[in-house]
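J.: Given below, in the form of structure tokens, are the structures.
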Structure 1
Amino acid sequence: MRLFLVLLLSALPTLAAHVEPSPVEIVHPVYSPEARLAELEGVVLLGARIGADGLARDIRVNRPLGFGLDERAVEALQLWRFKPALRDGSPVEAYVQVPIPFLIADKASRWHLLRLDFQSPQDATPPRLLSTSFPPGAGISAGAVEHASLVLAMNRCAKVTLSFDIGRGGAPANILVEESSDKIWGQEAAAVVESWRFAPATFDGAAEPTRATVTLAWGRKSLDAESAAALYNGNPAEGASAPVLGEYTDEAFRLGIEGVVTVAFRLGDGGKPGALRVVQGLGHGLDEKALEAVSRITLRFSGQDLIPAGSDHTIGVRFQIHEVPLPARR
């Protein structure tokens, strides 16, 4: 018998005994010079262990932006202070994911740079961005006005990914539209990128051709952190319906593993599970943590009548790295 919905009700009192960490003192990061020059915007997602003292440790970059912003995000998080996680009222360590937004509030253009990556030849010094130019105001041609009006009316952003060559002269060439929310936005974005200039990659002092990939968005002049994060990927974790939450192992957290471990058991007297076994696991120590989590719960139906002893059931134990809410915009 599968009791996911029934056990969700019975597990709520147990889950209420655990409180996730929450920030009480936030230090906002400062832009790196190279990212400010590029006008790069987005959200760096960091993973960290929050100790019982409320300090972040073992910080790692789960979703980078580059251009020095990853380092600036880590420096800022080291100065944050958290209200620690609580288990049965006592402070404990917990793993979290912390989004650190980098946004430009005073942009004159509706164009936003979300990503810029270089595929440099091996052992070559990578290229450097020398200048960008984002056309002020709408910054689009007359042929895109109708599409732009629709984008703004729907409170959305158009998104384009381009690739191009950086030749010895430092100008973009052979621009290719890799992905676009509409064909016309690829043409508009290419017109923006054509004016950018780079110092080319070098090897043994000689310039080397390099391929670059850039992602641009067009929409409101000022992005908020939620929109920037959604434009990057916006993929929610799967399987959020599992009723019990499990504790992470160091290895599983480091690898960023999320999902559900399914545990089978036979219900004993007093609503306590027995004869536990994993029927669908995740490995990396999480299966053992799932067994521990199920062994600690008492199962009741609607919080009142006991489920009959001796009956067989399965229950899901969710492993999901808690993500701290995005900090308010300054």
Structure 2
Amino acid sequence: MKAVTIVRHGGVEGLEIREVEAPASPTADRVRVRVRAAALNRADILQRLGYYPAPAGSPQDILGLEFAGEVEAVGDEVSLWTPGQRVFGIIGGGAQAEFVLVPENHLAPIPSNLDWPSAAAVPEAFITAHDALFTQAELKTGETVLVHAAGSGVGTAAVQLGRAAGASIFGTSRTAEKLERAKPYGLSEYLVIKDDPAVLIDAVYEWTGGRGVNVILDLVGARYLNANLSALASCGRMMLVGTTSGSKSILDFGTVMSKRAEIVGTVLRARSAEEKATATRLFGAQVVPLLANGQVRPVIDTVYKMDQVREAHNRMESNESFGKIVLLIE
């Protein structure tokens, strides 16, 4: 089969489309999926650079964490799927290839209103956002949420899911254009942060009548820590999802204790098979129906052919993209 392969770590010139061995015929609870489209993630950039190896059991040289395609074959213990069904899901690596082999409980059905690129833009963003906001932060109707990097794939998913749950959603980005584009998806208020994140504090207290926000979804990292703590409401929950601004900062224990705040770090890729199955099951039960009826929808920046993967990486690294970047696996 053809696959996006890292032939050497570093720049995009280290990526090639190569013929590699296809996954074996499925046995037990495994499902082989013919991939039709796969989306890019920051993890793909880091893996290409040599900073983020795939977890054990996943291909180290084939990129891709999410996919959409058709069930091609199933193992003898599979009860949820039959050949020909359209499915999407997450995987530790190897999604940017013609075939993937996954446990049956790591898949969810694609709603009929989503084409291949739209379906591929869903799993990583929406499972991450749903798991962080609802499973871990236990977001409730009427609460307030602050989403950093609101124009990213996870950001736009979080904005929509929070709005659908009846929360008030605020967002930040480094560019006004991305926030303007994100507003129709459910942002109540937004703020451009270019240099000093401390400007966030006054804005949040103005938006919330001095109470602070109940939940913060931070896709940026260390640079925003102190401002986030100041902007949290009493008993607020801060979800740490990304580290684009760094991973180390100084934590003020006094503020955390006085606010009785919760700080939770989360990552999807490195979780156990059981944890991924649970996250996928909840996504299938609670998010797929919203996708099917149009309450939430994937946000796509650009669609590339598989052999344009270098251009796709350049687009992501430009930080100009809004929403997901998708590869067609033809």
Structure 3
Amino acid sequence: MVGAVEEPHRFPALELLFSKGKPCRIQAETANHLRFALFGIEPGDMLPVAALTHVSDRKKKPENDYYWLRSDPVTLWADMAQVFMTSHGFADLNPYERNEIENCIRAVLMEEGIDFHLDHPERWCIALNAPLEFEFTSLDDALGMDLADAMPAHPQARYWRRLLNEIQVALHNCPVNIRRRQSGKQEINSVWFWGGGFIPEAAPHDLIDTVYSNNPVTRGLAIINDCRLKIQRSAAQGDFSHDGRSILIDWVAASRYAVEELEQLENLTRQLLKQADRGRLVLHLYAGDGEGRSYDRRAHRRFWKRKAPLSRLAAVRA
């Protein structure tokens, strides 16, 4: 995001945080690994994204012990030799078209005896009685890959290849996709399974009191750890006086425009820095790779640290 911002745009609060804050780091392969680390939970080899998504979308701890898989709507595009996943989500489908797609996929899964959960309009989960012996490629990594490379090579994956083929055939013949194909519009012509796992145990210690987030993994972790949970945009109000000693704001970009997103982060950071300068809090900011900055009231005294545009700071870090 920072690298996409041109030099004339300045963000004084963020520049102050990056310039005068002390470097800090949490070992994390991905943003989801970072989320687990912040809650003090060791996730193991496979991140149970689907299980936490289910908890988040149901807004409560479930009483069952299913193995969960995300089953998200995607768009595939084929050339002469390869098949690529080009996007995920529902694009510009209206609610009636979405319902047609959902019913089409549900019919295939019901024949296989698989429970299909539609607790959120933009993402789906399925519940299995036994764990898989392999891991599907994550959705973010699978985007742009040849489907043959993205599919696991494990023998148990043959069943899931067949199931995907049946879903793709059903969606190809689905009336909403026929209409969209004739109009030259993007189709939802497959799903992608990923993020398998059981609902994890809560952290051994209460590290976080209040969580502001729209991310399903973070919200699921907050629910199983009995944290106060609020939506992301409410953090912009800047009133954290009743949120306890430890607050997590998991900021997920809601806009495609870097400047617009950074302006919102700038406003939030400005409020947090004021409280840090008064000694009311210590601010830790982490990027998705675990690299971060720590800022407290002493940071302001580092007069030799000059502010620089975010684009320059990003270039130095790279």
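Any read-out appearing in this document is the output of simple, stated calculations on the displayed coordinates, not a laboratory observation. Being a predicted model, the structure only gives us computed values, none of them experimental. Cβ atoms are built from the backbone, for glycine too; each structure is taken alone.
J.: Assign the value 21.7, calculated as Kirkwood radius over Cα pairs in Å, to the correct structure from 1, 2, 3. Provide the component values of the computation, followed by the final result.
T.: Working: 1: 22.9; 2: 20.1; 3: 21.7.
That value comes from structure 3.
J.: Can you say which of 1, 2, 3 returns 15.8 when mean count of other Cβ atoms within 10 Å over residues 188-195 is computed? Don't skip to the answer; put the middle values down first.
T.: Values: 1: 18.8; 2: 15.8; 3: 23.6.
Going through each structure in turn, the value belongs to 2.
J.: Thinking only about mean count of other Cβ atoms within 10 Å over residues 60-67, which of 1, 2, 3 has the largest value? Don't skip to the end; give the middle numbers.
T.: Numbers: 1: 18.1; 2: 24.2; 3: 12.0.
Going through 1, 2, 3 one by one, mean count of other Cβ atoms within 10 Å over residues 60-67 peaks for structure 2.
J.: For which of 1, 2, 3 does Rg and Dmax of the Cα atoms in Å, for residues 20-83 alone, calculated from the coordinates, equal 13.8, 39?
T.: Values: 1: 12.4, 39; 2: 13.8, 39; 3: 17.3, 53.
Checking each candidate, the match is 2.
J.: Ranked on Cα Rg over 2.2 N^0.38 Å, for residues 196-259 alone, which label among 1, 2, 3 comes first with the largest value? Mind showing how you got there, number by number?
T.: Values: 1: 1.93; 2: 1.04; 3: 1.22.
Going through 1, 2, 3 one by one, Cα Rg over 2.2 N^0.38 Å, for residues 196-259 alone is largest in 1.
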